[in-house]
Structure I
Amino acid sequence: MQTQHSEYGKGLFFGVICYLTWGLFPLYWKMLDHVSAVEILCHRIVWSCVFMVVFFLGIRKLRLKQYLTSAKQYWGLLFTGCLMTLNWGLYIWAINNSYIVESSLGYYINPLFSILFANLFLKEKLNKAQKIAIFFALVGVVYFTVDYGRFPIISLVLATSFAIYGLMKKKMKIDATAALTVETLWMMPVALGYVVYLVWTDGSALNTLHIPTILLLVGAGVVTALPLLWFGKAAERIPLSTLGFLQYFSPTLQLLLGVLLYGEQFTNSHIVCFSCIWLGLIIYSVDIVRTVRKKKITSSN
């Protein structure tokens, strides 16, 4: 029992620092808004791969084969690698094209998608509070679409892709560092090829020899890999629904940055939509607190 509590505590710690870091990502990508989103994405993949290979094979001195025991796992990581690439690319584009508020909406919706997917694919039963929370999220998205006149495609793609990513990592039960290493290795050839092509045609940010830009592009590997490692370690130790709950930190920081620092619009449609989702999340949060308290009382008895 004590070991379980210790592992749960570690999972919470990794989850919190992961989502706080992600919440501050707009500050980092905004410093690269003079570089195309595709080039940033490719550098992000390349340098993340380099970081992971050095960390996993060099520092830990372990072999991937001891964690990956079947072809199914390799192909599963190709799928999660594609999801990761889609999520990364769209998020970078959204940040640098002044859609920080809409991207934050996506990451507010994501926890509720995680709850829904946990019910559909992991057989984690939905209680009344969770059903109500998902209902309010649906109402908020529908209202925004009708009143604002535009379907929040960025929000929903970000939410869906990351919820499926978390679900797959939960089901595969593979060491977080090994999984991320293979995911970036899968994506590496195309990303590196595109970077080389840009350099060859004199269309890369690297050709400018602007040192701060180069350092930021290289550093993208570290700032990307570390939170994903933390996410993977959290996913191994705590329920997917709890992991979704922790994600509130990230979109809250993003929303504040988008509105207060970068001056993005926060219309009446946004207010109603976000309010519905916030209400759903509050209901779900209260339910989690009650559940945790009941478990503590039961275990103490």
Structure II
Amino acid sequence: MNREERVTELRRTKSRNWYLRISAIVVVVMVAWAWLTSNPLFGRLSAERRWRNFQNFVSELVPNPVDKSGNWLDAIPWAWELLSGDGFVALMTTLGIATAAIILASTIVLPFMAMANRRFSRKDPFGLPGGQVSAPVAILWKIIGPFVRFSFVICRAIPEYLLAFLLISLLGLQVWPLVLALAIHNFGILGRLWGEVVENADAAAAKQRLASGTSRFNVFGTTVFPDVFNRFLIYFFYRWETCLKDATVLGMLGLLTLGKLIALAKGFHWDRMFFYIMLGASVIIVGDMFSSWMRSKLR
């Protein structure tokens, strides 16, 4: 059998997933329906008008002193003035909210990892007969696991912006409503992400220790957690970066963060708005570099 015949035979005998094919057809039909029945995606502006608006927007991103003098060195005192004014305070507030929120969320969610794990939160962890418990405790473990996992779903299902709005109504305009809103939301997200890591971790050492009579919480803390700590750290810093961006947006509720400065500058001072956006991006870049360095040291 030559190469062409083998290829033809493989195509003829390959498995066919009709679910994927039907799903692809449904997606194509829905996209076509949305495209044909909705308003034009670009509104009523002509292509020429949109291009002119884009050019005006880009030109307004140039710092005002540079636009007047044509010398980019004039941007240095301009940037320093923005940073030494409200910029630094807003940056530190944004950074503090994001850092406090992710630390609070990870600290609270960590003890729940053993209870959320489907292999741990059962009457016989990992199916080992030696892990059998009494009937009331078995019923308790049967309830705890689904309850904790459901709480993760609820916490990540509620938008952090809505949580912050409600908490500000209760606690007033201060940093703690924003910290708590981000912490609650990330409690659910970290619970899901870390839970997946624990579910897929190598269970050989944990089974050995459970079979020797060690408690499940002891096994999780001394065997499973050290094994997955590096991957926990990856998600920790990933969510910290997201918290930093979310804290910027939540500042638009009125607290002095980068979000508030961006909202005040939008429409009037595009150059200032762009400076504050890049200021927040620079912190994320530094945080990503620090995360990579720390993970390389811990491997």
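Comparing structures I, II by relative contact order in percent (Cα under 8 Å, 6 or more apart), which one has the largest value?
I
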Original post:
Ranked by distance in nm of label points 7 Å out along Cα→Cβ at positions 28 and 268, which of I, II sits at the highest value?
Top reply: II
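Quick check on the output: 1.39 is Cα Rg over 2.2 N^0.38 Å, derived from one of I, II. Which one produced it?
Corresponding structure: II.
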Original post:
Can you tell which of I, II yields -24000 when helix-only ellipticity at 222 nm (-39500 (n - 2.57) for each DSSP H run of 4 or more, over all residues; to 500) is derived from it?
Top reply: II
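When mean count of other Cβ atoms within 10 Å over residues 108-115 is compared over structures I, II, which one is greatest?
Values: I: 26.0; II: 18.9.
The structure with the largest value is I.
Which of I, II yields 0.95 for FRET efficiency 1/(1 + (r/R0)^6) of positions 92 and 188 (r between Cβ atoms, R0 = 30 Å, to 0.05), as computed? Present the calculation step by step, with values, prior to reporting the outcome.
Working: I: 0.95; II: 0.65.
Source structure: I.
None of the figures in this text is laboratory data; all of them are computed from the coordinates on show. Everything quoted here is computed from the prediction, not taken from an experiment. Cβ atoms are built from the backbone, for glycine too; each structure is taken alone.
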